[in-house]
Structure P
Amino acid sequence: MKLYCQKSYLTNALNNVSHALPARTTNKILEGILVEVKDNEMTFTSTDTNITVKTRIGIDGNGEADFVVPAKKFISIASKLPEEEVILEFDNEKSSLSIKSGKSCSHLITFPADEYPKVMVQSSENPISLNKESFRKMIRKTAFSASSDEMNGVLTGVLLEIKNKMIKMIAVDTFRLAVYEDPAETDENVSVIIPAKLLTESSKVIPDEGDDQLHLSITDNKVVMDFDNNRVVINTLNGNFINYEKIIRRDGTIKVRVKKEDLLASIDRASLMATVQTNNLIKWTIKEDTLEMNSLSEEGIIDESVEIIKEGEDLNIGFNYKYIMEILKVIDDEEIILHMKDSLSPCLITPLQGEKYLYLVLPVRLN
């Protein structure tokens, strides 16, 4: 069976499914990509059993087939093909797939499709339609704050809430919290915890072009995302998420208005002297119209200063610079507000107006 497709479509599809390939597995069939050919379409599927990605492309050629092909070799070969037109020839008797382009010809062994696990689920009859770019942005602005320690259970996930025509994502570990919300044109109510790592991988599949909408379904302890010619299925986390509203304290009497890029650049420079032994500490001294910061180690000291507009008392407080920097890097606003109470209370980071996003960071105790 001989099939024709475009290299750009093929490599894009293979790149998409690569995000669901297992890093390590004892089940060798999962190191492959399931390929299904039917009705002038070629569908590719990969899974590590926790996340599944399926994508399809149009092809020229007749016939039906399904087989599993070694993923890494297939992806590498496709990316280096010399010309745009690609000829794929599957030989069922020889269990092989030929990949031809220009004067290049490669052959890969194939495996029976029935050895590949059946992990796909159906989307709900009434999926929730969300703006694709907005959904991807929400992931970028929250998922990094989830815990990376598997012992923390549901805190390794992102809480997705939809209610009152708003969609909200919340991520928290033991030192910080991130909340981001956007309008959602739906009357549905949803509350589900999605593993942060897998949610981040799914965002890499969402393309810039194509349909503006992403269709979301929650079914059988799985989240199903359909967009363009792709489907992503992620196993959700079971358990009760922390009551994050109780963590967010809005009793800070000290407010600091600062230019985000100025603060980020100063922290970046000061971080050069911060050490793991001191919890990556950078000390802030907030007084009048200046936020002074310094970091020190056995090798030296760095002092920085940032102009601010302050309300409230002066304050000495310390932070792990990594947590602050990660937050600042995902904020698009030119200016932000830092809300603080004292040297032991969390710092709240918000926009100048409203709370479209909200970040909370615990300070490091100063000696």
Structure Q
Amino acid sequence: MTSVLERGTEQADGRLGAVLRAVGRPQPVALGRHGPWVVTTLEHARSVLTDPGAFDFPVDVSRRSLPRGQERDRDAGFVPLPRARTAVAADVLVDELRAAVRSGAGAEHDAMRLLRRPVARATAAAVLDGVADPERDAVADAVLAWIDALAPVIAAVRPPSRWSRVRRHEDAARTRLESLLRALDDPEPARTATMLAAGTQVPIAAGAWLLVALAERPALQQRLGTGDLEPSSVVWEVLRLAPPTWVTARVARRAVVLGGERVPEGGVVLVSPLLLGRLAELVPAHEQESGDTRGAFAPDRWQDPHARPGAWLPFGAGPHACPGRSVGLAQLVALITWAGGVHLELAAPVRLDQSRGIFPRPARLAVTARDEVEG
């Protein structure tokens, strides 16, 4: 069966479709007469992401311009959370989800809405060590409010002006979140706010795709339940076919040559984990596939001990790699644990939404406790 995970991206139009059509090309591809240029190999992707001397990351998460040079160090110092903290996030997520679906057999939920508060609280619990639940939950709600306020900023063709209503709304949401963190004696509230947002957005977006994949495939749910398939294999396959950040941009500080393509100073270069996740040299073949195509949803490919999950850089690389990687992965694996106790069915057809990344919309799921199904 071809799923929306496979069909949605392979049949995409716009920039998403243009990027995917560049798969297999040996050198960067210009998407227009004056760019942007999308890199098509792991070598070039790593070069762009890990060399801040050659490539700027000139805006922050709110699409505000950063002074030249400041962008090099803005995210320096983010370190993965220790396992004990990511385990806290996993436990909180499962508890919150169980509480959220106590509304009866077959109740319908939108996957992204269902995940919002549980993920935000789980991430806050991991990042804010020792904070009581009421304060944690207040921060989680403020994180969600900031993420919501960021949505039109990210979706805008150009960064909104300083005094626009969209920008003022985002400023207010960010300021409230940082104020709450400052009241908790956080020494770097702006940095913590960024980590909280990243650690919340990734599990919500990828988690929604994960639940859709499970709902489309009852046999997959059964295999996970019997231990025939590692949960992490499913997580990596979802992150390959639908990475939450499917493309990221850098600006050339000077004229550079990538794979024989000249990119002028100021030229925009795109790195796409979605494209890299289609490369045969990074992704083991599955029996459903032929040649160099890697479009099938096949978690079994990651059961191979020689496979390299994450080689396609779903969380980026270099100084601006996603700070929420460890907590995000822990929550996605925990989401499968929770899903093992319920039966999931799609309540409506799902399509791909490109407005702010790649999301499943609508993602209506009928959720029933497994003991009610089997009883």
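Below is a table of values for the structure above.
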{"item": "Ranking P, Q by FRET efficiency 1/(1 + (r/R0)^6) of positions 85 and 285 (r between Cβ atoms, R0 = 30 Å, to 0.05), the structure that comes out highest", "result": "Q"}
{"item": "For 4.4 (distance in nm of label points 7 Å out along Cα→Cβ at positions 101 and 125, calculated) the corresponding structure among P, Q", "result": "P"}
{"item": "Label whose coordinates, when relative contact order in percent (Cα under 8 Å, 6 or more apart) is calculated, return 27 (choices P, Q)", "result": "Q"}
{"item": "Percent of Cα pairs over 29 Å apart derived as 52 - corresponding label from P, Q", "result": "P"}
{"item": "Identity of the structure behind 1.00 (criterion: FRET efficiency 1/(1 + (r/R0)^6) of positions 197 and 245 (r between Cβ atoms, R0 = 30 Å, to 0.05), calculated), options P, Q", "result": "Q"}
{"item": "Ranking P, Q by FRET efficiency 1/(1 + (r/R0)^6) of positions 253 and 341 (r between Cβ atoms, R0 = 30 Å, to 0.05), the structure that comes out highest", "result": "P"}
{"item": "helix-only ellipticity at 222 nm (-39500 (n - 2.57) for each DSSP H run of 4 or more, over all residues; to 500) from the coordinates reads -14500; which among P, Q", "result": "Q"}
{"item": "Which of P, Q leads on distance in nm of label points 7 Å out along Cα→Cβ at positions 93 and 141, largest value", "result": "P"}
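Quick note: the coordinates plus some simple rules give every number you see, no bench work behind them. All of these numbers come straight from a predicted model, not from anything done at the bench. Cβ atoms are built from the backbone, for glycine too; each structure is taken alone.
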